[in-house]
1. FRET efficiency 1/(1 + (r/R0)^6) of positions 104 and 312 (r between Cβ atoms, R0 = 25 Å, to 0.05) was computed and gave 0.10; which structure, I, II, did it come from?
2. For distance in nm of label points 7 Å out along Cα→Cβ at positions 32 and 64, which of I, II scores largest?
3. Using mean count of other Cβ atoms within 10 Å over residues 128-135, single out the structure from I, II with the greatest value.
4. I, II: which one has helix-only ellipticity at 222 nm (-39500 (n - 2.57) for each DSSP H run of 4 or more, over all residues; to 500), as calculated, at -10500?
5. Comparing structures I, II by distance in nm of label points 7 Å out along Cα→Cβ at positions 160 and 240, which one has the largest value?
Structure I
Amino acid sequence: MNEVTLLAASAVPVGKIQSRPEAPTQIVEHELLSDVVSQALGQANVDKAQVGAMIFSEPHIYTRQKYFATFMAGYMGMKCTGGVMEILGNGMTGGLVFDRAADEIRLGRTEVALALGVNLETAVPATEHMNYTMRATGDVDFQSPAGFTPISWYAMDAVRYMHETGATREQISSVALKNRKHAMLNPLAQFRKPMTMEDILAAKPIVHPLSLLDVPPRSDGAVCLVLASRRVAEQSGRPFLVLRGRGSYHEGVHQIADAPADMISFNAAQRAGLAVYKDAGLTPDQIDIAEVYAPCTIVEILVAEALGLLEKGKGAEQTERGDTTLGGRIPINTSGGCQSRGHPARLTPLYNALELYQQLTSQAGDRQVNGARVGLMCCELGNYNAALSHILEAA
C-alpha cells in the first residue's frame, strides 16, 4: 500500500454562483471547475500528464451537462490510467470522493489523483429543491409524503439533547456564533458579516428550536484537491499532509430506523471515530483541529461528542465557554462551518479537507491555529446512520 498525501487544494468562494435560466450571461459548470483544477495543479507543482485518476462528486440533478466526469476529462485533455468517475453518497459524497481518490494511489493505480467537483443549486426554485430533498429523507412512500425534511430531524435531535442534558437554546446556538467569527476570517466563506446571539435568537424560525441562522444556506461551489504518493509530494517541493488514518461505519438503516435507538448518540460517528483513531495510532486528545460535516448547530455538538472531542452531554456547554473556538482547547470548523462558510452539500467534505490543508501547512492567515499538526475530518450520511472519518498530519 502506497502512502497517500494531500499536496494541494483550491476552490472558489462559497456563495450564490449559479445563473438563472433567463440570465444573459451563464455560469458554465465545466469552465468554473477547470479553472480550479488548473490552480490546484499549479499549486502542487504537478503537470496534468501526471494525473492518473479523477474522482468527481456527482453534480446535482440540476447540472445541464450529464456524464460530467468523462466530459471534463475530454474538456481538459486528461488521459487517465486510473478511475474517471462520479460518486454520490448524500452528505458523505465529498468524503467518499476523497476516499476513492486516496484508494487509487494506495493501490498503486496512479501516483496523482484529483478529488474534485462542482455544486450549483442556488438558482433552482426552493419548492423544486425541497421536493428533491424530501424524497431523499426516509421512505419515499411512507415518511416523505408527510413533509419530513433533514432539518426536521436535526430539530428533534436538538429538543432531545436539551431534554436529556439541560442544555439551553443559547448554548446550542453558540455554535453558529462561533462559526460566524471564524468565517469572518475566511475569504472562501459565504457569510462574513458580524453577528450576535440576539441576531440568532430573533431570526426566522425554521423548525423549533432552530432558527434560520442555526441551519445551512443553499450554496454553490467548486473545489479540487490534489492527492499524490509521498514520492511525488516530496519531489514537488511543496508542503503536504500525510493521510494517517481512515474509519467508516454504516448502521444498515436509511435515515429513520425501524427499531428504537438513542437518537443523539450518533453511534456511526462513534464507530467511525474509533476506527480512524486505531488506524492512525492516535487518541482524541492528540487532534489539534477538526472539520466536521454539521449542517445544523446541534450536529456539530453531537458529532464532536461522538468523536471524543467534547465531553458526552457537555458539548453545548463547552462550546459556549470557548473550547471549540480559535484559541480554544480543540478548534472545530475554523472554516466557518456549514452555517457561515456555506454548505454546497456534495462538496462540503472537500472544502473541509481544504481547510485542514491550509491549517496544517500554516496557510490559514488570520484564522491560523498555532502549532496545528494533526487534523480530523468527518462527514455523515443522513442523521448519522453512517459516518466516514479521516486523519491528516503535516509532513
Structure II
Amino acid sequence: MPITVWGLAIAQALLGTGNILLVTVTALVGRELASHPALVTVPIALQFVGTILSTMPAAHIMQRFGRKVGFMLGNSIGILGAYVALQGLLQGSLSLYACGTFLIGMAVGVGQQYRFAAIDAASVAQRPRAISMVMAGGVLAAILGPNLAVWFQNWSTESQFAGAFYGLFMLYVLALVLIMFLPLTKAPKVEKHVTVRSYGELFQQPLLLGAMVSGMIGYGIMVLLMTGTPLIMEENNQQFPAIAQVVQWHVLGMFAPSFFTGHLIRRFTGRNVILWGCGLLFISAVINMLEVSYWYFLISMLLLGVGWNFTFIGATHLLAFTYKKEEQGKVQGLNEFMVFTAAAVGSLFAGQGIAWFGWTALNVFAIAWVAIAAFVIYRLEDPVGQQA
C-alpha cells in the first residue's frame, strides 16, 4: 500500500479525534448555552452546514490546485474554528460558539475527502483496502476523542469543556504539519477536447444514484441517533463519563470494521455490504426503543457505528466507478454536499425531534428511512463488485 495512504490514515485519525471530541461535548455545551431546548443542537447542526458549504468548493479547489493545497486550507480553517468556539464557550455565547463549530465543520468537510485522495493513490484492485485503511484511522479517534473530553474536563477553571478545545486546536496544528510533508497527487491534467458530462447525464447511472442515496441515508440516520443519544442519556441521569464511554464505543463501531470492510466488499460486493449496514442501522433503532439504560445505549450505538461503516465505505466504493478523471471534482463534490446535507438535517432534527415527538418516534422515523435505502440498494445491480 502506498505511503500516501498510510499518511492519510494518520491525518484522518487526527481529524477524527478532534471531530469525535467535538461530538462528545457539543450537544452538552449547547444545552448549557442555549436559551431554549430547540436550540441545543444548533451548534452541531451548523457544524454540518459548514461541512456542506465546503464540500463542493473543496473538491473543485483540489481538482484545480491539487490535494495538498485543499487539505492545508481545510486544516487552517479548523485551527481558526477551534479558537472561535473556545472564545464562545468562555464568553457564554451560543452564537459565537456556533460560529466556531461552523468553521470546524468546513475543516471536517475538506478532511472527509482524505478517502478520495487514497483512491487517487491506489490501483483499482487496492481501492476498497485503501478506503478502509484511511477510515481505520478513526479507531484512534474513537479511543482518544471521548477520553480527551474527560481528561481535559477540569483542565480549565473557566469551563469544564474549555480544555477540550485547547486539545482540538493542537490536533488541527498537528494535522496541518503532517499534510505539509505528505506526498499527495497533483491536480489531474484535463485534456481540452474531453467532454465533462452534465449532472443530468451522470445521474442516468443507477450506480451513482444508489451510491448517493445509501451514503446520505446511512450518514443522516447515524448522525440523528448519535446526536440524540447524549441528550437522552443525560435526561435519564447518566453521568458524563458514561456518556463519553458510549460515544467511544459508537466511534469504535464506526471505524474498527474498516480493517476488514474492504475485504468484505471484494468478496461479497459493495451492494451486499451496504445492505448489511442497513440491517444493523435497523437493529440499532429497535434496541433504542426497548429500554433507556446504559447497556442498551452502548450496544445500540456500537451497532449504529458498524452500520454506518458498511453503508459509508460501500457507497464510497461504488461512487468511484461512476466518474472519469476529469469529472472527479464534480461528482465527489456533489456527493459530499448531499451526504452532509443529510447529516446536517439529522443533527438539527435530533434535538427538535426529541423535544416535539419523543425518543421512540425518532427511532421509528429512522427505521423508515433505512428501509428506503435498503430498497434502493436491493434493486441495484453491482457489476463492479468483482472488479474491486
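The numbers here are math on the coordinates, done by the rules we state, and not lab data. Computed from a prediction, not measured in an experiment: that's the story for all the values here. Cβ atoms are built from the backbone, for glycine too; each structure is taken alone.
1. On the way: I: 0.10; II: 0.80.
That value comes from structure I.
2. Details: I: 1.2; II: 4.1.
Checked I, II; max of distance in nm of label points 7 Å out along Cα→Cβ at positions 32 and 64 sits with II.
3. The structure with the largest value is II.
4. Details: I: -10500; II: -27000.
Checking each candidate, the match is I.
5. Working: I: 4.3; II: 0.4.
Of structures I, II, the maximum of distance in nm of label points 7 Å out along Cα→Cβ at positions 160 and 240 occurs in I.
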